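Input: structures, listed below.
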Structure 1
Amino acid sequence: MEPDENAMEVRHLRKSFGVLKAVDGIDFELKQGEFLTVFGPNGAGKTTLIKILCGLTQPTSGTAKIAGFDVTEGNVEMRKEIGVISHATALYADLTPVENLMFFARMHGLSQPEEKAMKVIDEVGLSQRRNDRVRTFSRGMLQRLSIARAILHDPTILFLDEPFTGLDIHASNVLKEHLKRLHNRRRTILMTTHDISCGLEMCDKVALQVQGKFAFMENIADVNRDQFESMYFDAVRDNQFVMEIGS
């Protein structure tokens, strides 16, 4: 993929669950190496958007291409291009980091699985805990190991769904530094988060998703932080009001 090519192309994307419009006509594109942070209140459809782009759920209508592949086709080659990190780690608690990553390496059909596992464990700073059971890890360590799992097969595109959930300040800062290094390697990243500070600091573009739509999307260089924070907190407050009325 050339640097000026689109890593993601999303056009008129929609996903409905009955009368609920989780994703409602979203349009955007990201060039290779760009970092988009998507903010939004709970229930805005951010996780549904990521699931569609990862090929985990089918859109109701519209199109999306990831690394040039149609997300609806279940292409194995597309899956080689993406890694996913979320608050759900997808790790096996009774295995060690090495055992976990060797398992995922074999799933990806990678050669030299132990060597590749050790390499990414070292990259995320967990070498000294490589033989400990994952159930003994802190939340921050689990997220670092999740990064290792997600980059094991060297994907060009990363999806991060609320990666800072449940982390203390120190763990958040450590995770942020790891994500910055991944971005510096020219990976394309789409992240959803409620963390204003981390989300705005790392991205090239920022979007606000409200009731399934992108109510705002702009290059970070053109964003007034105070105005954006006000817009975001207004959206969260209005969403809470709607939820209280409906309950």
Structure 2
Amino acid sequence: MPNLASVCILRTDGTNCDEELAFAFSLAGAKPDYVHVNQLRSGEKKLSDYQILGIPGGFSYGDDVASGKILAVELLSFLKQQISSFVAAKKPVIGICNGFQVLVRTGLLPLSRLGDMHATLTNNDSGHFECRWIELTPTSNHCIFTKGMEGTKLSLPIAHGEGKFHADNDTFKKIKEQNLTTLQYTANSKLTQAYPQNPNGSLYAIAGLCDPSGLIFGMMPHPERFVTPYQHPNWRRQMIDKPHGLPIFENAVNYAKTL
């Protein structure tokens, strides 16, 4: 049996989408391993032993202070060197929903400046938790996770209360200049700020971003919840050739095989 790309599925108190993320990577041909943050802190496990880092969705530490904040502080305080080395080795990182919030609060997204936060994900404009399927369009081939998907229409579920991406004008200028916007909320394949198609009011309809290297990727929708046809609510009526979330994980695994 060939060696499989190894994936660190990071766990902590409040993480609840870890099994779905591991399943998605398994389908994509990788070998996921559940790793609690305390195992990395104690040295029982090392991030350097893995080829991909996946930070799942959920409510890490109960979203106390702000969503993803405490886990981000923990990573910066105790695992900054491990993360820096992982990123320097050009290994891919994905954060989904709460994981996206963590990556933004560590500074890894959008500008890959660890410890230097340049953006935030804040409360939905609707003022409540949003949980339903929405339409998305990949808008860049710069990110290795969405490479080859640009211009297609995706259907994926969301489940978040703090998904509105916000940054200052200078940061948005850098995001645009470096082509870091990878996923945007759409309606009939057109970018939208209108609710409910844009579920949180995220500026410029941003649903997902990558860093300048294209190897660090965060998104609010949940691709790991649509990796088999039967996960779609309308699977009996629609002929689904390939679940829309699966290519994201396959792209990461294929890239990791080149390392």
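Quick note: the coordinates plus some simple rules give every number you see, no bench work behind them. Computed from a prediction, not measured in an experiment: that's the story for all the values here. Cβ atoms are built from the backbone, for glycine too; each structure is taken alone.
Brief remarks on what is shown
- For distance in nm of label points 7 Å out along Cα→Cβ at positions 87 and 103 computed as 2.3, the structure of 1, 2 it came from: 1
- Identity of the structure behind 27 (criterion: relative contact order in percent (Cα under 8 Å, 6 or more apart), calculated), options 1, 2: 1
- Value 18.1, 56, calculated as Rg and Dmax of the Cα atoms in Å, assigned to which of 1, 2: 1
- For helix-only ellipticity at 222 nm (-39500 (n - 2.57) for each DSSP H run of 4 or more, over all residues; to 500) computed as -11500, the structure of 1, 2 it came from: 1
- Origin of the derived value 17.9 (mean count of other Cβ atoms within 10 Å over residues 31-38; candidates 1, 2): 2
- Identity of the structure behind 18.9 (criterion: mean count of other Cβ atoms within 10 Å over residues 71-78, calculated), options 1, 2: 2
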